[in-house]
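Below, each structure is written out as structure tokens.
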Structure 1
Amino acid sequence: MNIDFDDVVFLWKARTDSDWFFTAVPAELSELIREIPRPTRGFGSVRVDARVGLSAWRTSIFPSADGRYWLPLKRSVRDAEHLVEDGPVSVALKILDA
């Protein structure tokens, strides 16, 4: 399953001792991902290939309290793609756990 979406970059407020940045998969797409039959993984994570601009990497998305999946945005991607807190981001995901 491949999905594309636009959202904003945000700082995880629960970890003020670090700079964990994420973007959130829209609710409708998160619901579709949740319905995919797949093996159970730690924390409910789902393995993905992610792409933002010219940066591509393999990671996992994680379910959040509001039901949306969160995609972690590592520093190298944020730097390469000039992503900033509260700024826009366009994401392409390939779900691997399907």
Structure 2
Amino acid sequence: MEPNGLSQEEISMRLEELNDACEVPWCVEGDYLKKQFAFKSFNAAFGFMTRVAIKAEKVDHHPEWTNVYGRVDVALTTHDADGLTEQDFSLAAFMDRISGL
């Protein structure tokens, strides 16, 4: 079963809900939900990525990301739906919860 893409209205609503709970906001660029996380060290950033990787593997939904020292740039999308789905917002909320930021 292919995931259902969210409407623009649903995306706006979910983005507002997501950003209500965090200091550094997520943004939508095209079909991507994006955020930059900044950690005090490479180890902290890598630990965050490891925890996300374990969760992503469990839910079979993997982020596009890059890491430079203490910075992790994240882009989420659901390629099967050609856009954003509930999976993207769920993984984003998980990242916010565990980031400690």
Structure 3
Amino acid sequence: MFAVIKTGGKQYRVNAEDVITIEKLDGDAGAKIEFAEVLMVGEGADATIGAPFVKGALVKAEVVEQTRARKVIAFKKRRRQNSKRSRGHRQHHTVVKITDIVAG
């Protein structure tokens, strides 16, 4: 059975025992979290599609680690003006392991 959850402004298709990287959530490694915004749950013909969410559906997960993405460099240069600007950014991420999917 799989579920489609919404978190961090994105949608993820998850199965039990999947390990996914999502936008930062609060919690240390080992913390239990739940995703209540389940858009779809089931398998094949038994799939339930929410409007917008499936009532009573829940996806339980455990935080594996808090990490950061690779550095993204924003470099701006104006030609022939000796003007340039470099700026870096590293997005914070949370790695979670899906432990259970509860269909509503």
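Taken together, the values in this text are just the output of simple stated rules run on the coordinates, not laboratory data. If you're wondering where the values come from, they're calculated on a predicted model, not measured in any experiment.
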Discussion item. Given a value of 22, 15, 11 for semi-axes √(5λ) of the Cα gyration tensor in Å, calculated from one of 1, 2, 3, which structure does it belong to?
Written reply: 2
Practice prompt. Have a look at 1, 2, 3 and say which one yields -3500 for helix-only ellipticity at 222 nm (-39500 (n - 2.57) for each DSSP H run of 4 or more, over all residues; to 500), as calculated.
Written response: 1
